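Some structures to go through are shown next.
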Structure 1
Amino acid sequence: MSLAMVGHAQDKPAISLDEFMNATEIRDARIAPDGSAVVVATSAPDWGANRFKEELWLWRGGGAGKEGNARGGLIALTHSGHDSSPEWSPDGRYVAFLSDRAVAGVGAAEADSGGGGDAGDADSKDKGEPSRVWVIPVSGGEAFPLYRERLDVHGFAWSRDGAEIYFSATEPLPKSAEEARKADWKDVIRWREQERGDVLLALPLGEALRANGATPEAHAGAKPENDKPAYPMGARVVAHSEFAIDAIVPSPAGDRIALETTAVSRRLENPADTEMFLVDAQGGGGGAANVRQLTHNQALESHLVWQPSGKTIDFLVSAAAGSLEGPYEDVQGRVYALDVATGKVTRLGGEFTGSWEDLTVTPEGKILAAGLTGIDTSVYRIDGAKFEHVATEPGSYGRLEAARQGGAVLFTHSTINEPAQVYVASSAAGLKEAKAVTALNPIFGERAQVTWEPYRWKSADGTAVEGVLIYPPGYKSGPPGKKGAKNLRMLTLIHGGPADADGDRFGADWYDWAGLAAARGWLVFRPNYRGSTGYGDAFMQGIRPHLVSAPGVDILTGVDALVKDGIADPNHLTIGGYSYGGYMTNWLITQTTRFKAAVTGAGAVEHAANWGYDDETFDDAWYLGGAPWEKPALYQSEAALFLMDKVKTPTHLVGGTEDNRVSFFEQIVLDRALQRLGVPHALLLFPGENHPLGKDPWHGYIKVREELKWLETYDAK
């Protein structure tokens, strides 16, 4: 595997906006049970249809570790543009996936009869079709729906013998109850009151094969009875849950299923809504006696993986996802093992000072995990509290998955100059010899590439802080006279989170456009301020309770250091960020007038209303030390809104009208303040977009286009 950084060639043209924003993203990658094939899920702009196209691709390697198909040797597995989240059947003959494509023979009237999509099912409100489970034969043939009822799936998994597929969905109402609800409430939303938990169902693959072997109209699903929920024909109830079920993980023997729940509302108001449960795979009628709660804590568990013995479940608590050890607190990502019989939880890899980001378990029970330290994410083997490197190439590894049989391991890797690709290695010991499965986004290798370096400085209190400097092509390794260029115009681009870090990884979209800014002649400074991951828990928690003022000092001292070193031109400084990066941008323009322009997106200017609206409200309260009435002084002192009279920086604002994390009203408030103060500003609102701009690629394109124009316009004044 060649992961070496590609040097800059002077005769290569710079990447254009159109090329940059046309990148294909790897959304998922899954290795076949025997390691001989891979299915890759991608997302790419469909400019003509004003949407993103999601597709599944198949790679056959002729056995892991062999050359197999050449780079880019993918064949299309699906063609609808609506397909994601693939999962292999245990025998490798089928791939199940999620899709909101239309089901032949199911009309709107039928779809509305007895369906369970009104409560706790916001995703199905704004689209014609719910997200169903579909199945496709890998050897050839058309995909078919597992069921035809209007159930929007939350999670799914194959049974260990491949005979069934388990899936969870909002508990459907009986037909009579659904009709009464519509008659009484019309289109009124009963906040909280209408929310319902999930049902876990098992549906035999044979039933779906038989149903789809005849005409769709003949197998449109069971006709709902007035007093019974409209479950799919042939499905059996495994369990009921008062929460939504996100993860479904059958045990190695197939007799038990581990579940991970979350709040029905998808709002983080109580970490205890996210817990692990165990159910009997046979269901026993789905009664409460079949459900045993395994965890009781203030953390958000994820990445559940059974050990081959069936006695232990390994799992991850991601960065800023609470704590297993006591009251809620945001710490770096941690790995744990749960003894299913006793409920005892043991922390693994505890000597690692960075943040665990991903994990998988080999057939021999070895734990492989991706860990972030500083600007690199590498692969390690965890043994008790200890860990050891198994991948040493610089850059960022992710999406680890070990095949169920044999030693093959799948992963992704990228660097700042190399787009993420999927690789397969024959064993964990052979990651350096892994073969490429994908060769996506080749245009970035055909264009002039940026150069970069880590940059370190001391904050006002002496704390060491690190970031990344991304130079325009040629400015660090170009012709004589340009190497180590000084007094460059600089854009400080602040990452979101705050539990994240900028480092040696590729990015090319509306959120991560540092490479494009550098191609346009900007030196891009990406600071990993206090609150960032990969630098220890104390550094990450140094943001609390001064949510913006403490990291703000880190960022400004970094800018000062770059000016003092002669790298950045003090007369040509700009700033920007999205999400928490938007919070920070809004704050920093109240603290200094040194920036000639600012671009901010989806960032709050106050914390009280944002606490009430944010889908991660519990996290917000932790950062600020309590609820608004408990810490009113902090909620005000850490808010940019109350310092707006100090702002002189021309500011460009963006936000999505359906953002469930930071309401676009926060941008409206900032716009009104800047209007009142006479500060140059512009506001773009993107219809139907949530916090990530994932609905229409033109929205992200226009965002970046206008932000670059704004920086150029006001930097030139």
Structure 2
Amino acid sequence: MLHRVQRARVGGAAGARRLGRLGAVGVLWLWALLACASAAASTPARTDSDDLARLARSGQFDHVLTVLESGAFSDDRQVEDLVGHLQRHERFAGEQRANRQAAYEKAMTDLAALGADGQLYDALDMAVQASTLTDDPAAMLAEPALVALVKKADATAAFAGRHGDWVWATGIYRSLFYLYDDAVAYRPEMDHAQRRVRLLRMYCPQRFAELYRQHAQRMGEDPQELPDFDDESWEETLADVDMSIFHQAILHASSRHVESRGYVPLLQGGMDALLALADTPDLATTFTTLGDDTKVSRFEQDLKKLQQRLGQVSTPMSWADALKTVDEIEQINSDSVRLPRRVLAYELADGAMATLDEFSMVIWPREMRQFNQSTQGKFYGVGIKIERQHGQIVVVTPLPNTPAHRAGILAGDVIAEVNGKSAAAWTLDRAVREITGPKGTEVTLGLDRAGIKGHVYVQIRRDEIPIESVHGWQRTDEDKWDYYIDRNLRIGYVLISNFLPQTADDLDSAIQQMVNDRGLDALILDLRFDPGGLLGAAVEVADRFLTQDTIVSTVGPNGEVTQRYRARRHRTYPPMPLVVLINQGSASASEIVSGALQDYERALVVGQRSFGKGSVQDLFSLVGNKAYLKLTTQYYRLPGGRIIHRKPQATTWGVTPDLIVPMTDEQVADLLAFRQKLDVLHDAGAAESGEAPVRADQIIKEGLDPRLDTALLVLKTQLVADRLATAQAKAAGLRSEAAVAPR
């Protein structure tokens, strides 16, 4: 289950900050220990307690168990507890290995049968599932059944595109993209199809909904449970969009992007977006001139001629020439299809930003409020988590100490109405827009509640809802966080869901709560599925565990260091063993924290390779704060010299754990569903009928989270080994005193 990954480490003072307090043990002694453990010798060898910690940190729990079961540390309650945990871990690990292999074999068998039966989507799903279960994806992709399936998928996606079914084509290309897990393979095809889907979704929602429902039927889903996508007109979406926003966006992007190539690629990308719009016939129902073949042909020909002319420019284009080119594009539009100017501006900007990277974008006026909320760590609303289930908007849980909680909203309530409007066919985005609003305003929710006929109407006054980014192991009866995952050994657990301005302070509060309670001897920092956030917050969190030296640097396109962020001693926590959990959903700020702690050997990193989003985005105000440009301007460099950003065709990226612990997609999904149940407030959970409340300790006892279990075992072994070492040293001292004592 575990794979040890070796890497070069940062030298200097790093050794003083290693996980645990490991003593000096000779290489020959360690090899002797491993040989003894592997052979399961019947005569127990004397074992240094530091060796136990070393074995645990390398994932060799079977050897740790062999040593402990040999009787070297008998008659000790903590050792007995650790032995029981290790036995359970080994049992689960064996079951998971067997299940993983069986699941792979079944997926390969099923995909061959489904492909032969013409069930393409299901076959592709099986293929993607199999790719997550194999240790040799290249060999899997060479299997004849896979080769035949990919060939059929290619042909089907091309057919769907030719017939304008971009939802169908996108689904196939996305599956192929995930199957190859490659930043290049199928990326152009997927991006092309997704652009057409976005055009239909915005400008022709009826056609998009029709294709979406056809796709749902193809997938075996009930089309009646799908939302109504006609929830906002394109005129509302593009409110306050004008050409001046595009002008300023390309002005900044042309010179300040980390891989800047000037104006020409931006303008050509913008024209590509307009050509895609003109070549999407379904949009003629919205823009009638797109139904005129003569006008469309003139529009396309003139744009392509302009693109060709720009491609022949050998000298850098000036700002004035760029504006003249935009004027030409507007004139071409005016002379042919006459698209609304705000549509022209929006599509030009979208196409221009697409030539840069996936993280550079314009934040349009309509999106400003939500964007500001996401970066400020708070928003205004009623305080509920909602999701779409079986065609309904359902309350997952109210948040503690919020208007919804005080108003008696319960988990499982179905939001049927908002301010008298039926929410039956709303998308989740529309539900959020309708329920949230300015502080002090009121919203009336009509709820369907189990056991009650008719709607329950609740009027709630909106308020500021702080976003909680620091979470604990489980909630107490007072709906506060209990941060102990092991109270006896005083091991803490903190999950950071994203990095906000208050994250470091909230982490301080969690640490102090444990210190004031029973004390804190070791910590698990869970950064899985943390998409990142603010650089400053990441630096502050890493600074809590490091005493000096660089945490992260930013570098420009030529690798020159533009800024260094250093650790300071005055806010550093006392030394303690630390394990950091990451997975493919850990990105940006979470990669900075985990990577810096790994480079200085301050923490052991456990899990799965991270996402590889190591680029810096700066915000540029456009048209007097009317909009923003979020632009990639630099890359992050970790203390050991790694650039974590995943560039096209890259073979290395992100943070690779010290211990890689595989989990299947099914395991991850089950774990997330279980954690969601834990987040439900106790009073709300008690109202759920027929379902026993879940407990956090089930995650460990039932083997639901192998990565967390690995982290916990590393720390438990470390702490038990430290205590045994202290006891051994004390006993040795007493023996020495007795030996020299006068008789």
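Bear in mind that the values in this text are calculations on the coordinates, not laboratory data. Values in this document were obtained by computation on a predicted structure and should not be read as measured data. Cβ atoms are built from the backbone, for glycine too; each structure is taken alone.
Comparing Rg/Rh (Cα atoms, Kirkwood Rh) across structures 1, 2, the highest figure comes from 2. Which of 1, 2 yields 5.1 for distance in nm of label points 7 Å out along Cα→Cβ at positions 354 and 522, as computed? Computed on structure 2. Once distance in nm of label points 7 Å out along Cα→Cβ at positions 82 and 642 is evaluated on every structure in 1, 2, the highest one turns out to be 1.
Looking at volume of the Cα convex hull per residue in Å³, for residues 498-665 alone for structures 1, 2, the greatest value goes to 2. Thinking of 1, 2, which structure, once helix-only ellipticity at 222 nm (-39500 (n - 2.57) for each DSSP H run of 4 or more, over all residues; to 500) is computed, gives back -15000? It must be structure 2, since only it matches.
Name the one structure among 1, 2 that relative contact order in percent (Cα under 8 Å, 6 or more apart) of 14 was derived from. Going label by label, the one that fits is 2.
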